[in-house]
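Below are structures written as structure tokens.
We did not get these values from a lab; they are worked out from the coordinates using the rules stated. Quick caveat: nothing in here was measured; it's all calculated off a predicted structure. Cβ atoms are built from the backbone, for glycine too; each structure is taken alone.
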Structure 1
Amino acid sequence: MSNLAVLPIIIPLIAGIILAFFPKWLTLVRILSKIFIIGNLAVVSFAAWLVFNQGSIILETGDWAAPYGIIIVADQLSILLVLTTNVVAAACAFYAPHSLSDRKEKYYFYTFFFMLISGVSGAFLTGDIFNMFVFFEVLLMASYGLIVLGGDKVQLRESMKYVFINLFSSMLFVTAVGFLYGAVGTVNMAQIAQRVQEVDQQGILTTVGILLFFVFAVKAALFPLYYWMPKSYAVPNPVISALFGALLTKVGIYAIIRIFSLIFVHKIELTHEAFIWISGLSMIFGVLGALSTNNIKLIIAYNIIPAIGFILMGIAVFNQDGVSGSIYYLIHDMLIKASLFLLAGTIAYAAGSSDLRKFSGLIHYYPFLGWMLFVSGFVLAGIPPFSGFIGKVLLLRGALAAEEIAIVIIALLSSLLILYSIMKIFIRGFWGEKDESFQPKSIKGRTVPVVVLLALSVFLGIGAEFIYPSIESISKYLLNPAEYINAVMEG
């Protein structure tokens, strides 16, 4: 049964390799990709059911016991994120044929797609920090292939920035891992957590902690390290933007959650005070970016930044409500960001432009599309009873309990501005007089994946009584690192 922990990594990896042999056989590749992603989703769902009912699944590869072998840890947090990843991936797999040209699909889109899912899942599931670096590189290599797919001039410019920034952060990542290994003599995260309290080299450990936070903050696009992200995520095809926006920054914030709730917990008063400031500034500057543009894809991309700020806010206050809010908001944001990027791509296709100044009155031709956007704005901003509201209530309760009044005020104001940034698309793009010369396009096939993701986001809110107990269980687990350490070290 322990092999279930590695299947979410292996299945997409095998799928990507198989599909690489048939790039020109598009009908076959599309069918196989859907079979693989549905199969993987079923496997992950079963694994998640086992983890939440029977406890963590620990795989010691090659029967090498921790800390000597490579350890895969499917605990409640990691398996929930892998499950959400595969839900997003399934929606994108069904959306892709309607969004990508045949030429782009033939240039190994599905191979890169599955490699990305494999890398993201591996980063969530790995039990040692060096393999986290390895899986980061797997997902980054796949993302390099996806971001240049199509070869437009603007893509080339933004992809160069994306590649260089991530190469630099990867170099710092492996350097930090080397220093950490030199200080504690292991890369197994459970054993590192045991040893950081015992070693005398606290100065080196503090430096490594700061360096790792810098690396993960780059990948999560936190203030002030977010400047590379918005345009890089807005220029590719909408299905690629949805994958990036929903998954890649979330791997960075997951790494912060895992490392700073398990390993670097000996100076919380220092690290978490800094987290509060970075969280608040991310909210402010992210939403200002969203308000500053008329490009609907950029509006969604900029709204990633305040969302990551909200998630970091819960880790900063580091209490039961705060951590619960972070996990709830993380799952919510993965679903709604994927939905919004796919929705923005559909709107841009229907209108013939992503510039709000170039179209209006779409409600006359695409009423369902308009009202989906309207609901999505409410979900994203945290209007009750939607999922964003549940996450934010928990976060605000945690911040109030920690007496962090300033961040509460910033969070509330940011939420209002986030709502306005989405409503701006609805008001300017959908309201207006009917243009009789407008030639509507068919969007059949593009709306179904959006509806599914949006429905799940809505259920995450109105069905909170069914979901919150599991989230609460994860937060208690994160606040007690001994549970993770014992599970891994005892196998």
Structure 2
Amino acid sequence: MTDRSGGPSRRPSRPERQHPPARRQGPRRPPEDDPARQAAWDTLKAIRERDAYANLVLPKLLRERRISGRDAALATELAYGAARAKGLLDEIIAACSDRPLSEIDGPFLDAMRLGAYQLLRTRIPSHAAVASTVDLVRGAHGSGPAGFVNAVLRRIGEQDEAAWVDKLAPEDPVGRLALANAHPKWIAQAFADALGDKGDELAAALRADDARPEVHLAARPGEISNEELAAVVGGDVAPYSPYGVHLEAGSGDPGDLEPVRERFAAVQDEGSQLCALALTRAPLDGRDERWLDLCAGPGGKAVLLAALAHLQGATLDAVEKAPHRAELVRKATTGLDITVHVADGRDPGLPEGGFDRVLVDAPCTGLGALRRRPEARWRRKPDDVADLTKLQRELLTSALRLVRPGGIVAYVVCSPHLRETIGVTSDIIRKGLAEAVDTRDLFPGVPQLGDGPHVQLWPHRQGTDAMFCQLLRRL
């Protein structure tokens, strides 16, 4: 084909094609329109990467990012819930993934836990649970990882929690209840041993321990009554502690409440209040002037004891080994007559026989407060128990040296594990160092206290943490 000049013809020129811009590679900025889920995801990351505590990380994130109201409530539910149910969620994720959990990058595993929790344990519609989680991953890491997370979550959403438990739970009763209620089996077995039951009551105990707890406050004696405190904060008077107030779960950060900020009240489980009160209620012959809190940090029971000591004409000393925790005791007891010693409770350098009442709130596994520390159940190991029971015996022996003959020692741990509870106290009694006081008499009005002489509280029985208390009298 030629043109009129004899030269080669040319086709009419076409406009140059406009190519779409190349996709940007690498991480993108997280979405800014889902602050609640972003905060929950970041909390799970902090737990995984630096062994952080959810109840310390999340409130700080909410304050820094000015997240409040419904968004703050959602972030709290998702972060605490996913941390609490981690073991159950991981079993289900593993069943729905084509690669082992050990080969899944941490941020994507955290995201799947967050999404799976929404699918299985909330009323959030499935499509919203999946889409919102996938959007988080896509915004931070791109489309490839987002597709993988999307595929796993869609498989998870094909069945509800009960169906997954039926499919994945072991045959033995304790193992089945452990998975169904998101507990490691060894902890479920410890509960079963303490309860003497592997059936309905164990199931009730694990269910209560897996539920989000109420917030408990303690009114400072001599400053405000629990009736006044309940009216100020919109709570209910506690059923057993004369200083306790209960608030609904999800009521926000209790540290923001004015009575707590002004130190008229403190955040403290009702069971802890009852154990401290038991020490003050025990009958005592002779002098009753000097009290001691031997393991005082961070100061919750010291506040209650110091206030009651003042009202009864006594003084309180407090011992704490870690300097930063001793400082927390000083701050918590501001305005109260208390002497804080930075020392090891096993040998604090205080006069032997110099005290009339001594509290040993010993370091323990914390198995009794798992509902308040969502990540703790997956951190503790069975091997932790042996080292702790050795320390507990040493502290209790020290307390019995420091209390005068006829004086009272309260041994308290936030655990129902038999080796930490009656295993420690029965050893002391057998050695003739002290005699047991029937502690049930010092918990007036509290039901289901068992055969004694100790008291073991439970979330499903009394609505408290699973606190153990045994009072001893030095011979």
Structure 3
Amino acid sequence: MWSGVIIGVYMVSLLFLFLFSLGQLHLAWIYSRKKKRFAPVSAPTGFEPVVTIQLPVYNERYVVARLLNAVCALDYPREKLEIQILDDSTDDTTAIILELLQHLRAKQLDIKLLHRETRTGYKAGALDVGFQSARGEFIAIFDADFVPDPGFLKSTLPYFQHPRVGVVQTRWDHLNRNQSWLTRLQAFGLDAHFTIEQSARQAAGSFINFNGTCGIWRKPCIADAGGWQSDTLTEDLDLSYRAQLRGWQFEYLDSVKTPGELPVEMPAIKSQQYRWNKGGAETARKMLAKVWAAGLPFVKKWHATFHLLNSTLFFFLLLAALLSVPVLFIKATNPWLRPLFHLGSIFLIGFFSIAWFYWLSTRQHPLQFFRLFPGFLIMSMGLALHNALAVVEGWVGRQTPFVRTPKWGQAETTKPITSKGGKIRVTPLTLLEGALAIYFVWGVVLGFQLRDWGLLFFHVMLALGFGFVFFLSLKPVRYA
């Protein structure tokens, strides 16, 4: 009986991973064959609407000066620009901002500091407070770790000449891409999202998402979609779907890059991944039925489904991984099931689909693919337990606070902030990741003992991944 349950759950998990990979394959095909290449749009003379810049800030002492200096250098008429600093800080960030404002206001800029004593609604709550008093027809949002180019507004605002365009999203670039192995792997994954996913979804007319920063909203679009809501940790994805279900159009500009800072420590990566994956599950729980109830083409619903279920991938990856070791015993003691497991080799198509997806995003630099793709897969597998738990919390509706990702003002030329004077924070989850590394080493040994090579590569990658994440989670780090 238990063998049947294990095989059934294992096959369902592989099926989900396979279907997800087919969705990514379709996006890659659209990108390679049908990707629209837009010429830059220029604005007619005199098209200079009032713009509100919103800067949500929470304990950002290391980067807030960099952010404010960049925003104040935007090439746009001063009388048409409003800057809102949405500050929920509890440290000395507020004092730093007040000192900066004494100099910046001398430049005849309309800068407002909106400080909240309590973080009601977290980032979504702060954005909503700013929205209520914003005087701009358009609202640009920059997180504290991003540095917009002076020409950002002039490159993006012309796309709003169509009255139903509700959002213009730009591509993320990375200030510290080559600072460490960890930052290279993160940049590799994010580049694929922006290069392939966002571009292909736009070319196919499918749902895309505002990425929380480096984009501009039309103010009536936010109001029409129901405003910022704090019932998910990904308020950006949630509002994006509500707006597009109301018929608003989104534009993604791959040619406009806005650089930001990547986390340089595993605990910081984990906190960011937790928020993204739990929030993605919360948004899927909230919006998936509404997507299928809408009068949309099937392909658009298909893409939207796997877009919303993106984080759920980690849950099924973890299930398949955990069950793959007992599957070795089941295969050895039930030879009659071997044809079923041979049929499972079709799922290799999924692996090659994902490989092609990431190959397309780096095809101009093929060596980069071979250097980074294996490491990216290994790290992703190592984060499966952490991210799967976040997904489960999202699906069951467990409420947790919005945990910010620490930023340190890092760039290519700065040294990583890890130091001998840092702290080691050992959690039960970290210990469990170490135990899983040992578990999958056992899976490798079993494969040799049973002369079953089918899962050997998978188990090696899992052992390396969990060992990698466990080791880096134990390194001394500083905490903001």
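Computed quantities for the displayed model
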read-out: Mean count of other Cβ atoms within 10 Å over residues 116-123 derived as 28.9 - corresponding label from 1, 2, 3; value: 1
read-out: Origin of the derived value 15 (relative contact order in percent (Cα under 8 Å, 6 or more apart); candidates 1, 2, 3); value: 1
read-out: Origin of the derived value -24500 (helix-only ellipticity at 222 nm (-39500 (n - 2.57) for each DSSP H run of 4 or more, over all residues; to 500); candidates 1, 2, 3); value: 1
read-out: Of the structures 1, 2, 3, the one that 20.4 was derived from, the read-out being mean count of other Cβ atoms within 10 Å over residues 292-299; value: 1
